[in-house]
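**Student:** Got some structures for you, see below.
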Structure P
Amino acid sequence: MTIRAIVTDIEGTTSSISFVKDVLFPYAADKLPGFLATHWQHSAVKTQIDALAALTNTPIESPEAANRILQQWIVEDRKATPLKALQGMVWRQGYENGDYQAHVYPDVADVLRRWHQQGIALHVYSSGSIAAQKLFFGYSEAGDLTPLFTGYFDTTTGPKQDADSYRKIAEAIGIPAELTLFLSDIPAELDAARAAGMRTTLLDRDNTLRDQSAHPRVISFSDIAL
């Protein structure tokens, strides 16, 4: 069967985990207090603060109170939608200011362009917010890659290790799951995608994962067989 859609993870798949851990996370942690204080009354920020209050079952009445919770969640690397959304807002400023560019592995951009030219619908599914995903590929070291992508999915679709999330993605993109390939460096995510009927490939960038026979394993996008 011919692959008609590809859904890719970001961290550890298209891009290094270290860029997120060593650049983006510290940047957000440093800039978040000032951002919250400056933008506290903005509707997009208030929406996420309300969601944060609902998740913690705690009234949050000041930027300082919100920052205390969010800073702890950054340390814990929580996959919580309010945190991811607010991080994305802060990261936008960093990208637009030229403080950094998003890392992508050297093999990624050319392969994505080839798949796009072949008419394969390319999508992203990451724990980072959709806004952050678009910034990531829009301000990448390889240039603006967003024209290559048809759609984006984040944790608002569901947890990445839940098969129902991939069923929702298949329904949303309108291509049968069995004609869709999911790429990730996390075997548990691939297990969930396969349970939903998708084809899978494990990106083992450091060539350190062993005994992962449940999924085809490659070290580069160039090695992915469609």
Structure Q
Amino acid sequence: MDIILVPGFWLDASSWEEVTPALVAAGHTVHPLTLPGLESADTPRAGIGLRTHIDAVINKVDSLEGKVVLVGHSGGGAIIHGVADARPDRIARAIYVDSGPLGEGGVINDELPHEGDDIPLPPWDGFEEADLVDLTEELREKFRARAIPQPKGVAYEQQHLHDVRRYDVPATIIACEFPTSMLNQMMDAGHPFTEELARIRNVELVDLPTGHWPQFTKPAELGQALLAAVDQQA
């Protein structure tokens, strides 16, 4: 199975390097992506928005044959949902890593501080404690050293969706910061945060307790969780 891996904010394709070995060993073909504007710290980010990133992933889907699995971490969840909307017949499963599908008109996060077209990685005290679980000082230093400013437009631009067949694409949520029991409660209560997720007809919820960056804090466990989700499509 072809597996397209979409990183979250401030990260490029290399952020998946400790996660992919289990997938490759099982015979899958992985396609970790570096999205437009994340090529380097010096890359211009003007004019790059959420749709730019969605289109970049669509282009990757269109370059492959048959159905593919999409994996999106954090803000990458909004991106893969946009791709599922654009190519619902090509997506075997969408896997959201500590993220979820972003509905019509939503934005990923328009409160992140920006410097012109860039959103630099904020200071650690700007994150909630739940984000930083298991992210040791060493991991924080490595993360910050590799972090690339996020294009502001990706965080601030609204999601626009068009095809209700996106709700037929099977989804897996790998929940890290908050347990799946909380997600179930939110869906049952009709919480706006899970409104789009609740509309998906086939949803699997998986717990992987750690902070917001399991590709750094629990990469082997994340690799196994992805493999289990992907193997359902075999």
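Derivation of every value follows stated rules applied to the coordinates shown; laboratory data play no part. All values reported here derive from a predicted model rather than from experimental measurement. Cβ atoms are built from the backbone, for glycine too; each structure is taken alone.
**Student:** Work out which structure the value -9000 belongs to, where helix-only ellipticity at 222 nm (-39500 (n - 2.57) for each DSSP H run of 4 or more, over all residues; to 500) was derived from one of P, Q.
**Tutor:** Q
**Student:** Name the one structure among P, Q that log10 I(q)/I(0) by the Debye sum over Cα atoms at q = 0.09, 0.11, 0.15, 0.18 Å⁻¹ of -0.33, -0.50, -1.00, -1.54 was derived from.
**Tutor:** This value belongs to structure Q.
**Student:** Of the structures labelled P, Q, one was used to calculate FRET efficiency 1/(1 + (r/R0)^6) of positions 1 and 113 (r between Cβ atoms, R0 = 35 Å, to 0.05), giving 0.90. Name it.
**Tutor:** This figure was derived from P.
**Student:** Looking just at FRET efficiency 1/(1 + (r/R0)^6) of positions 17 and 129 (r between Cβ atoms, R0 = 25 Å, to 0.05), which of the labels P, Q belongs to the structure with the highest value?
**Tutor:** Evaluating FRET efficiency 1/(1 + (r/R0)^6) of positions 17 and 129 (r between Cβ atoms, R0 = 25 Å, to 0.05) on every structure, the highest lands on P.
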